[in-house]
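Take a look at the structures below.
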Structure 1
Amino acid sequence: MLEAEGIKRFHLVGHSMGGLTALMLADAHPERVVSFCSIEGNVAPEDCFLSRQIHDYPADDDQAFFADFISRASQAPAWSSPLYAANLAHKVRAEAVRGIFTSMVDLSDNAGLMQRFLGLPCPTMFMYGDQNATLSYLSDIQSKGVELAEIPECGHFPMYANPTEMWRRLTQFFAAAEASA
């Protein structure tokens, strides 16, 4: 897609599963990435709190698993989880979830994602909601040069809970990356 559109270099942002996908792209083509922001993307096994449910709540029926997943998400105490859950059934095919979640858990547990993230040669940011400020690796990645962006009044979904602050921080990050390029 990037080749077809003639895109040579780019800023890269991904949230959650999209953060994992973006990290794999950045790792495969680091010379093309101007900056990388992971918005609570998977970089460690502890990040699989949603996808690991494929193992924690096993079900033989994809539809039943997905309906139960949506129910758990809608009742979760994490801010914006009910909003996230409200439209999942309209955006995701239940039959796709098992393969996606299984691969996310496997990559998070076995693919050295943290090393890939820390090894990127571009400016990096890890954005997270203040409700998730207890992630075990935050101070470590900050000490290794990753910019942290804690979004107030927010959990895993800053685009729902505090989009204004999320975009403000991204804009600052992009500008700083451009200035240093």
Structure 2
Amino acid sequence: MSKDENDGSNSLMTAILNPSRGVSMWFIAIGAWGLLLAILNILGQAHPTYHWSWGGILTFETTNLAFEPKSDGIQIVPSDFVFMGLCGALAGLGLKTIASEEGGIGAFGKSLIVNDTWPALADPGHKGWSMFAAAWCLLLGFACYAYYGIVHMGWTDPGVYSVTIALIAFGFALKASSNAPEGDENLS
């Protein structure tokens, strides 16, 4: 292996182990979401008829079946611990970066609730119609996923993912456009 190839793998590992703030927030979101799904799966609340085997899902059923018949009680298989460990590590890497910032994890948690997005739900004049639409898209996306998951145990339903992802993606895009600096009026 040449020196350049070794530097590339070291910089990738450094980027993964010391993520930026934006990547840290994604790590936390994906890790927390995975932990939620794993806990719901163990409790038998993730799917109406099946128990997921993370080992089967992540190895495309090379190691075992991905969907096993659901029992009445709590079902725990070894792959649950592996999946929870991976999700916990991912969330932990994100939290490590957030904790090193000014204000730490407490300020990060507060910023999820107290920010410029949620006041726009009730006041389009707050930051304009783009932020108003962004806030509603984000709220409806998260609410749709939570409602369908709780009421119908459809936490991994592709249709719900389609609606949720579309709403949340539009919300993030509209929020970014609302926060973008104004352009030059004299385009020639």
Structure 3
Amino acid sequence: MIARLRGRIAGRAGQGLVFDVNGVGYLVSATPSVQRLGDGDVTIEIHTVVREDALALYGFATAEERELFELLLGVSGVGPKVALAIVSGSTPTELRRAIARDDVKRFQAIPGIGLKTAQRVVLELKEKLASVVDTTEASEDLVARDALVGLGWSLLDADRALADVDPALSVEEQVRAVLRKVA
């Protein structure tokens, strides 16, 4: 199995990118973080899927992204394309926090994921992943996020903005801090 490639990004092809390794071009479906690595020699983590009719490579900027992708593949009803969409939408830390907080809405916001799949992801992975946040911090984060969503923010933008704010602040102070940064 191919687990890692070192080379350069040679171009884009369809929904993937061509990764040149010593003159051999590998077609890799990759997360946006891989696509931002640059023009020089880079190393990407690979997950190889072998089927009767195809060999597919999925690329990740970090081993943590790949590990989360592989955990997602173990969830009933989640295939490589859906797992890649989930990993592509957020950092591994953000996804782990969403799972620890039972944040089904976060996963539903990803195109192609419905309520049942989102619930399965949270339910099946919660036990496998160590808790990243305690429950009081999680509930305050969700209230602050919901307040920002009520103001017209998307779930992902609200979560990203709150990631830079001190979680020890009250909900009102967290929202104010985010709004001050934007103004």
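Quick note: the coordinates plus some simple rules give every number you see, no bench work behind them. This structure is a prediction, so every number in the text was calculated from the model and none was measured. Cβ atoms are built from the backbone, for glycine too; each structure is taken alone.
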Seminar exercise, completed: Value 23, calculated as relative contact order in percent (Cα under 8 Å, 6 or more apart) from one of 1, 2, 3, is from structure 1
Exercise. Any idea which of 1, 2, 3 comes out highest on Rg/Rh (Cα atoms, Kirkwood Rh)?
Worked result: 2
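Once distance in nm of label points 7 Å out along Cα→Cβ at positions 47 and 87 is calculated for every structure in 1, 2, 3, which label goes with the largest value?
On the way: 1: 2.4; 2: 1.4; 3: 0.4.
Greatest value across 1, 2, 3: structure 1.
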